[in-house]
Structure 1
Amino acid sequence: MHSTRPLNLIRFIMLGTLILSIFAFIQFISPAYRAGTLFTALRWILAFGSGLLGVVAGSAVLAATWSPYWQQIQAAGRRVLLLLSGLGWVNLALFVLLASVYAFLTIGPYKHVFNNAIVRLFLYWLSVLAGCFLLYAAGLRRSFFELLACSALFTMAVFRIAFYSTDLSTYPLSLSWSEASRYYYASLYFSERIYGTAVPPTVLHPSRYLLQAVPFLISGIPLWFHRLWQVFLWIAITLLTSTLLARRLEIENRLRFWAFSAWAFLFLLIGPVYYHLQVPLILILWGFGHKEDPPQKRFLKSTAVVLIASVWAGISRINWFPVPAMLATAIYLLDEPVAGRSLVRYLTQPFIWALAGLLTAFGAQALYAVISGNPLEQFTSSFTSDLLWYRLFPNPTYPPGILLASLLVMVPLLGLIAIRALPYRHAVRPIRWLGWAGILLVLYVGGVIVSMKIGGGSNLHNLDAYLAMLMIIGSAMVFDRITLEPDGMPEGTDPAKQPAGNRNDLYTWASRAALALTILVPILHFLPSRYFPAYPPPEQAQASIKIMKDFIEDTARDGGQVLMIAERHLLTFGVIQGVELVPDYEQVFLMEMAMAGNPAYLGKFHDDLKNQRFAVIVTEPLFTAIKGPMESFGEENNAWVNQVSREILCYYHPQKKLKDIRVYLYVPRANPPKCP
């Protein structure tokens, strides 16, 4: 008697797909139905007919599984699979093409048509199912569920890479509030050549702008290429981190190697972990000594790479200063058993890394502060920013809240770690468990505190160090890359390695469920991704830019000083010429100082406004409305209003309102009122 389990699985999948297709079909045609064009516009008539035909065909095939025709359908399916198998590895190219079609439909010219979440889910599910067959036809003979997981990860990875195409644009102005400011700050490493004057590089994230400065090595590179370079940095560095981790885990199976790399790639982007912050991870994963190396060589090699990574962390973000040493310690605890050594002797190397790493990071920051020429107090602005405790919980700025969002991301992986670690609880000394737990706890608490700061953002990027560490430690435990104590594990105590018939069913199902949820976390995070930037038509934008350009250049020729708070990159790329750069008061750094309440910096800014130093101020439209805590980015708005908008509007008034490109040109008031 043949088992009915495979057939029941097929029926279950077909039924789920059919139900999803019905909901997607209804959601897809609903806008046309409400608009009254469903049966009047040809394209909607064709869409309705095709969708209805698909639902009927799916129902018929499902019903056929209980009929004699099922054998014929299976035979036809096998012939198609045999035909595809003849193409060999070409099926992988077809897989990428299929995933690209999904990305094209959801972020391309027709994105508004497929904007509904159910419709997008259905398209994704169809792509994943079809991808399973293409992977199988390519010769990757694995179980259905393993192929399903791989197809889901690969499809989402292709989508996420394609999603970066939304950042590629020839639009000459900023795509978002601070997007073009990044290229201005990167240009400061070449300020004398570009602006004719030496300008200190930025205090904020110097290492990021150091990476972004590479295209400035060649003069005349246009803005669109800098955007392309940043996309390359996001994709290439994140892929490099992911594959280096997979290599360190010694995943021999190539399909699993790349499936894990795809998962790690997506997981790193959940925060996201910014590309310049992944450089220390790359250095440690690549250069940290392996356990097979001689002890002295391994220690010296590891120490050297920790110091190099700490230098980079020192010019990145202060909460990343201890990360290289922490990651080195985590790997050390994974690779090195206590083996009868005293705790002092066992922890000597981690202590040396922690001390040397922190001193190196602080030293690198201090050296950069001196070399850069920036005031030293500007490097500590983050310590004076307000903490917004309510952002731990659901709020308008970040609807899920920091705690809930972080729990949704980390609980499945923590659960998987706990399940996989259960068999090893007696074969690994408590100091090692405490070490991993302590590292994760410190990074989580630190990330939460930074996330609560005003300006902390509307995502989990300030938990980046924690998420990266959780991924690395968790992956090592999942792939059994833990060196056990010399006495090892008692024979037969690892349920994961027992014969299938002897395994504990609860352990097996719990492990599978946790693994499935861990895989789904990044997929579900990116599945709803929608980003539809709206720009004015090119002719309209160019006309407004010409008005701005002519006004600013005429002002400069007349000897007036121009302050470009916003759109300063127009000077960087030569769109506006003949204007002397005013290094101070660019909007990103001005916002940082406003949120930090830096009295020296803001006092100078207010004095310059009072004295009407600038003949023209270029910025986004300024408003004076105060927001409450129940409005998105309320505190950030209020800091800008109190320290910037009100001060400017007191001494300046708008001369040109270029509303289509969200740029106003402010000029001095003839008789300013008495300002506070």
Structure 2
Amino acid sequence: MKTVVGIIVFGILLAVGPGPAVAQSGPINRQAVVERHKVVVTNTDSLNSLSVGNGRFAFTVDFTGLQTFPLHYEKGLPLGTEAEWGWHRFPNKEGYKFDQSLRTYTLNGRPVSYAVQVKTPGNKESGDYFRANPHRLQLGNLGFVILKKNGQPAGVQDIKNIRQELNPWTGEIQSHFTVEGTAVDVVTVGHQAQDAVAAKVTSELLKAGRLKVALRFPFPTAGWADMAVDYSHAEAHQSAIAEQQAGRALLTHQLDTSRYVVALSWAQPATLAAGRPHEFILTPGRQSATLELGCRFAPPKAAAAAPTFAATLANSRQQWAAFWRSGGAVDFGGTPDPRARELERRVVLSQYLTRLHNAGSQPPQETGLLLNSWYGRPHLEMHWWHAAHFALWGRPEILERSLTWYARPDVQAVARGIAQRQGYAGWRWQKMTDPWGEEGPSSVGAFLLWQQPHTIYFAEEAYRAHPNAATLKLYQERVSQTAEFMASFPFYEQDKGRYILGKGVIPAQERFKAEETFNPTFELVYWHWALQTAQQWRERQGQPRSAKWDEVLAKLSKLPQANGVYLATESAPDSYTNPEFKTDHPSVLAALGMMPATGQQDAATMRRTFDLVWRDWSWDKTWGWDFPMTSMTATRLGLPDKAVDALLMKVQTNTYLPNGHNYQEGRLPLYLPGNGGLLAAVALMCAGYDGCPEATPGIPKNWKVKWEGLQKMP
């Protein structure tokens, strides 16, 4: 019966509009839902750090409420301070040219160049340089200097009676600890309109001269990761107190051509002086047991005084409450199944973390504004997992902030240049990039395709939120130029009368050789959906359909299958017998899950594929967004119990730490695509999709779940 229903749904999906999103029952007490998932820390576990921030800036603290012990957190969730404007590049002393990173491949009978990293003279060195430069900066460590009674610095082992609490509803972190029996209490908040953090410290240690605050500037590693603890190379950068007067100071920090300023403010008497190289210590006067401190990071042209603690606290409380009252909400509290409470915890904390790390004007990096991964550079194929959920949760304005990056002339020029260099029309969007759209060489990333349709998907989400002429005008060129590349990329096989995707493709499942690969199942579906949607955009504006796009749509290859299941790619008929091909992302499932029905998929075949992947996949060799992707496929197949099981599968890469971060492994202790994917999956489970035949299609029948303000997926 389920297969029959699935086939009927497939037939009506494209004919039914999104429809209104409605609550399933009475209004939700949103504050109660959020505050029952306050994060409480009572130990020195280096994976338990907490962050405050505003989507463009984030400040991550240890159990003291500031960044007091960064070396202790180096192997965990480090104590990062990052802003989307904070970038640096080392001088190109060797004079490397980007063209040196290009390598020409013969694909479908013609030469095509890609920016890669291969071990050949000149190419590797150039590729390494342009892959690592520019890189995101760790802007500084703001922490305590704690002295014991004997005058020696206190270590981690000297901090006792730890109790720290993050309230996501207000964005406040309250920290309590003792040092040799004396209490220290700290309130930490992040400003929502400025790149600033503020703290209020209360302790008799201030009056005893045993508690100070220090700001220290680390040096960038230009490595794959930057944990904000490189204090070597003191001679290679410059820092100074540029101004100081009662209650405030301005510091400058310069690394090569990168320069920024840090404004400090304090409400009680204190003095600022240099300490170790690139360290500045604020010593409170001994009149008060309270210190209120503000710290603002900015480019030089945006230098301004740091906001006070009181102003930052009021701003944080107001703006975070406004966020939680906006858009969608889900309440799992009516379900006694303990898995429901855990799922709700992940949902609440994922909203906090994605709003904090992913809500800026650029596509975010996979580890947000906490630590550098892949040199701190964003990966455009991950942008869907970072941001698509904002529109589904009724907050399209947050998604649209990051879409302004695609409108930048310099970014578009690079995308146009890649397409032209390779002999295609339109714009080929970068994979590994930076604020200016530069392409990072990668032997894998250069061949990925699935970032290309994202621009059309995002534009469609914006149009569904604002179905008017202004939206069409704003995104039309991006939709059109993206589709132009997509129509020019497939290769026409004369003997078979069809277009293929490839060769020269690495699918989302990065386990296949680019020179040999063609027709990956997920990418075929995404290609078809995006071109069809681009045609609809033309029609909405009274323009004729593109004949070229329609030709590709009509002749695009069928989805490859064998033995009754869909293959990962047509060029790998051993997709399920070769152990190597049962690792990494099972992206064949995204062909119906992340994607709606396009007329290409068959419900019965996808159900058999789902069952095979569920049973035989190497789930211990997957990534955090694979679980919500699998959940979305289960929802569209009418398998709500499996949709929940997928989100809560007991696999290391599906671990959600007490602070809400999706842990992967030692070198990647957080992974925000997992958090964003979880939110997209839950929106689909509750609000459904276009043409969905029932309410809450991904919620088990014996669960009681309330939701409001969510939007249907395409």
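Here the criterion is FRET efficiency 1/(1 + (r/R0)^6) of positions 256 and 328 (r between Cβ atoms, R0 = 35 Å, to 0.05), and among 1, 2 the highest value is seen for 1. Each of structures 1, 2 was scored by distance in nm of label points 7 Å out along Cα→Cβ at positions 376 and 416; the highest score is held by 1.
Can you tell which of 1, 2 yields 20.1 when Kirkwood radius over Cα pairs in Å, for residues 40-279 alone is derived from it? Derived from the structure labelled 2.
Comparing relative contact order in percent (Cα under 8 Å, 6 or more apart) across structures 1, 2, the highest value is found for 2. Upon calculation of helix-only ellipticity at 222 nm (-39500 (n - 2.57) for each DSSP H run of 4 or more, over all residues; to 500) from the atomic coordinates, which of the structures 1, 2 produces -19500? Here the read-out was taken from 1. Each of the structures 1, 2 was assessed by Kirkwood radius over Cα pairs in Å; the largest value belongs to 1. Starting from the value 11.2: which structure in 1, 2 was mean count of other Cβ atoms within 10 Å over residues 72-79 calculated from? Of the structures listed, the value fits 1.
Each value in this text was obtained by applying a stated rule to the coordinates, not by laboratory testing. A quick note: this is a predicted structure, and the numbers were derived from the prediction, not measured. Cβ atoms are built from the backbone, for glycine too; each structure is taken alone.
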